[in-house]
Structure 1
Amino acid sequence: MAVTVRHGVNQLTLNTLAGKTVAEVRDEVASLLNIPASSQVRINGAIADDIDIVGENASVEFVKVAGEKGVVGCSA
């Protein structure tokens, strides 16, 4: 069954992701959706870990932690 993966405005639906861990899903779609390694993941709205298994028809969303900026090491 299809799994929908989102990061920001980018979205991808694939039939090959169900049954894989979050880490495997991240590895497979990171370059396609521009997903940073530090992003938090949610499966069907609930916070998930890299070892969690993605179920059939799941919605997987990679998000930046609140307050995190895109520039590292910048001081005002």
Structure 2
Amino acid sequence: MKAFKVTGEIHKPNLATPFAKEIIADKSEHAVEKVYAEIGSKHRVKRFHIKIASVQEMKADEIENPILKKLVTGE
């Protein structure tokens, strides 16, 4: 499993909210799908309201989330 940082914006009619999420997945495509599912579920937005700006693979020392870091490094 690899860690990815997905950044983008949620576009609602009167509001644009930027986001950055750390996701653990096998491929970058899987990370994007997971972000669509999580943000859509939590914020009640459709996929066409979510704009993904970038997907970057992260090294173990760059991960900020302690749970993800533990999963990736295996400690």
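Out of 1, 2, which one gives 0.75 for FRET efficiency 1/(1 + (r/R0)^6) of positions 14 and 62 (r between Cβ atoms, R0 = 41 Å, to 0.05) as computed from the coordinates?
Details: 1: 1.00; 2: 0.75.
Clearly, the read-out refers to 2.
From which structure (1, 2) was relative contact order in percent (Cα under 8 Å, 6 or more apart) calculated, if the value obtained is 40?
2
Using the calculated result -10000 for helix-only ellipticity at 222 nm (-39500 (n - 2.57) for each DSSP H run of 4 or more, over all residues; to 500), pick out the matching structure from 1, 2.
For helix-only ellipticity at 222 nm (-39500 (n - 2.57) for each DSSP H run of 4 or more, over all residues; to 500), the value -10000 is produced by structure 2.
Taking mean projected area of the Cα convex hull in nm² as the quantity of interest, name the structure among 1, 2 where it is greatest.
Values: 1: 5.3; 2: 4.9.
Ranking 1, 2 on mean projected area of the Cα convex hull in nm², first place is 1.
Given structures 1, 2, which gives the highest value for distance in nm of label points 7 Å out along Cα→Cβ at positions 6 and 38? Don't skip to the end; give the middle numbers.
Values: 1: 2.3; 2: 0.8.
If we compare distance in nm of label points 7 Å out along Cα→Cβ at positions 6 and 38 over 1, 2, the biggest value is for 1.
A short reminder: the numbers here are calculations on the coordinates, not readings from a lab. Predicted model, so just to flag it, every value in this text is computed and none were measured. Cβ atoms are built from the backbone, for glycine too; each structure is taken alone.
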